[in-house]
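All of the numbers you see were taken from the coordinates with simple rules; none came from a lab. All values reported here derive from a predicted model rather than from experimental measurement. Cβ atoms are built from the backbone, for glycine too; each structure is taken alone.
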Structure 1
Amino acid sequence: MIDKLAPWGDSIFSVMTSKAREYGALNLAQGFPDFPTDPELIQQVNQAMQTGYNQYAPANGAMDLLLAIRNLIAGEYGVSLDEMSEITVVPGATYGIYATMQALIHAGDEVIYIEPGYDSYAPSIFMAGGRPVPFPCYPPEFTMDWDRLESLITPATRMIIFNNPNNPTGKVWSVAELERLGGIAEKHNLLVLSDEVYEFIRFTDDPHTPAYTIPALKERVITLSSFGKTLHVTGWKMGYVVAPAHYTALIRKVNQFLVFCSNHPVQIGIARYLHQRNLRSEVSGMYALKLELLRQSIEASRFDALRCDGTYFLLLDYHRITDEGSAAFADRLVREHGIATIPVSAFYSGGYEPHLLRICFAKEDNTLIKAGQLLCTI
C-alpha cells in the first residue's frame, strides 16, 4: 500500500498533546481555550436544535449565518459582499484550505507558502497535485524579503499563501506589506490565499485589514476565517471562505462532493449569537489581558518573549537556558518540568532551527500563572 502522505507524519500538535497527557503536564502546546464557552452561545445552539434545525443545511451555508457574516464584514471593514456568491460556510478553516487547493490548484502548479506557518498548507497543496514551495522568514522580526519572494516565482507558480495575524509568530501584516504582496500577485497573475483565522485577536492600535480590502488583491484573493478561534469553540469546526464569485463557484463544487454542508444548528446558533456583538473589542480585549498576565508571569524566568501583535500564541527564546534544538528541548520540558510547548522548528521545512518555543495563552488566568511559575523554575 502506497502512503500518499508519507513525507508527513503525525501533527506536532497531536504529538505534544499526547505527551502532555502521558506525563500529566500543563498543556500550552495545542491552540485551544481551556475556559468555558459563553453560555449564551450554547443556549442559542441548543435552541436551534430544539426548534428543528437538525437536518441538512443549504450546501453553501444557512442563510441566517451567511447574512450574519455579510453584516459582520460590513460593520467591521465597510465592505459590501454578496452572501449568495462570495461567502461560503465551511466546517473549519483547515477544511477551507483543503477545499480551496482542490478547487484551484492543478497538477504541476507551484504554491508558495510563507514559513513559519500552519502545517496543513504543504500537504493540502500536495494532495491537489501541486508542488509546495516554502518561503521562510526568520526571527526575531520575521521580515518579508520581497525580492527573495519574487525570485521563487516561476511560470508554474499559481498561488501564494500567507497567514495574518500569523501563527506561530504573532506577526501582523501592515497595509504596506499587503499592498506589496498585491503588487507582486498582480504583476505575475497569481492567486493568493489569505488565512485570517485570528483576525479578531490582535493587539495593535489599528484594526485588522482583510486582504480583500486591498485593491490589487480584491479579485484574486481567497480569505479564510474561523468562528472556532473567534468564539473559543475550536471543537465545533465552523468557518467561512470569502472569495470572488468565480472562485467561490469552484470552491463550492468541491464542498458539494466533500462534505456537502456544515453543522446546521451550530450555524443557526452562531448567527443569532453574532447579533449586536462587538467581536473586535470583546475578543482582542480579553486576550490582551491574558497576554499581559503571561508576560508578567515569566518576567523572572530565563525565557525571552518575542513581540506578539496578534493570535493567542507567544514565542519564547530560550538561548539563556540551552543550545538544544527546539524539538529536543520541548520534549525535555514536558518530561522533566511538566509543561508542554510546541517547537517552532515544526513550522519550518528544510531543517531550519530557530531555537524558539510556542506557547498558547488562550487559557484560564490560573493556568497562565501556573505556567509562569513552571517556566521560572527552568
Structure 2
Amino acid sequence: MKILLHDTTLYGPPSPFFVEGLQLLKKSHRCDYEFVDLAEFLRPLQKSLVHKIGYRILGRRPLTYWALNRAMLESARRLRPDLLIVCKGAYVAPDTLKSIKAETGATLINYATDDPFNPLVSNSSLVESVSIYDLFATTKRAIIEDLKKAGCKNIVYIQFAYQPSVHFPEAPATAQERARFESDVVFLGGCDADRIPFFEALVRAFPDLRLHLYGGYWQRHPTLRRYARGMAVGRDYRLALSGSAIALNLVRRANRDGHVMRTFEIPACGAFMLAERTDEHRELFDEGREAAYFSSPDEMVEQVGFYLAHPSLRKQIGDAGYRKVTSGRHTYTDRLLQMIAAAGAPAPLADEYIRATF
C-alpha cells in the first residue's frame, strides 16, 4: 500500500498526526508513503507583510497556494498512491484533488480537525472540495448533516487522539521548573470570547488562585493578562499539565466541537481533567471516576473548589483517566488504521504489532 499524506509540522510536536504511524507501517513493510509538509508553504505568511496582505486578498489562501498544489500533484504522480490523506486541506485546490484521483485512482480521505463551514478557519476551496473526497473523517458529529448537504456520501466520525512520543507523564526535573510550572489550575488553549466568562468567574471566586493560562491572546484581556503564561509546546506542555492540580478542558464552540485534542492529551500526560460536560466527553470518560465535568461557569467554580480540597480523589480520577486513554487504542496510529478501514482498504498493521509497539 502507498499513502500520500498532506499535513503540517508547523504546530509540532503533536502534528503531523499520522507520520509516526506511517513510519511504523513502513518499518513493518506494510506501506510506503510520502509526506507533503504544508509548513514550508506557510512560513512566509508568518514573516512577510506582503504574504499577509496576499492571504486576505486571496480569500484566506497563501501566495504559495499554487506552489503547494503543484507539489501535491508532483508527489502523487511520483508515488502513485493508493490513499491520499489530507489533514484539514484548506489550501488544497479542488482541481488538484480531481487530478490526483483521475491520474492515480487514489482513494481521497480528509481528516477534518476543523469545521470546514466555519469561515474563521476555512475557505471556499475546502467547502468546494467536500464532495470530492471519497471519505470525510470528521472529529465533530455536529457537522455531519452539513457534510451530507454539501454532497459528501461517505462520512465517518473519528475522534482526536494523542501522540505517545509527546504526551506522557513527566515531572519537573529541577526546583526552577517546579516553581515555573506548579499551579492550582491550568488551561492550554486560546482566549476565545466564549471562554472568558469561565475564567472571570474563577478569579472572582478565588482571588489568590494560581491560574496559568497558556495560549494566544490572554495577555490582551485586562482581568486575565496577569495569568497569561505564553505558549507551551512539547515538554513544556507536559510539565504545565503535570505541575497543575486541575487541568481544565473547554471545547471550541466556533468549531462545533464535542471534544478536542486536549480530551486525550490531558489524561495521557497523567493530569486530572475537569472538562465541559458534552455528550462526547461523557461517552469517553465516566463522570466522577475517570474525569470530572461542568456545564456552566458557576459549576466550574464549584468543581474547582471541591477538587482542590480533595487531592486524593483528584489523583484517583487522574490515574483512571490515564489508564482509560493509554489502554484504549487512542493514538493517532489507531486513528490512521480506523480511516484506512473506513475507506474500504484492509488494515495493514496487525493488532499484535500495535500492542507490542504501544
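A few comments on the model shown:
- Here the criterion is relative contact order in percent (Cα under 8 Å, 6 or more apart), and among 1, 2 the highest value is seen for 1.
- Mean count of other Cβ atoms within 10 Å over residues 161-168 derived as 20.0 - corresponding label from 1, 2: 2
- Computed 24.2 for mean count of other Cβ atoms within 10 Å over residues 89-96 - originating structure among 1, 2: 1
- Given 3.8 for distance in nm of label points 7 Å out along Cα→Cβ at positions 225 and 313, calculated: source structure among 1, 2: 2
- Answer label among 1, 2 for the case where Rg/Rh (Cα atoms, Kirkwood Rh), for residues 233-336 alone, calculated from the coordinates, equals 0.95: 2
- Calculating Rg/Rh (Cα atoms, Kirkwood Rh) for structures 1, 2 picks out 2 as the one with the greatest value.
- If mean count of other Cβ atoms within 10 Å over residues 105-112 is computed and equals 17.5, the structure in 1, 2: 1
- Across the set 1, 2, distance in nm of label points 7 Å out along Cα→Cβ at positions 49 and 81 reaches its highest value in structure 2.
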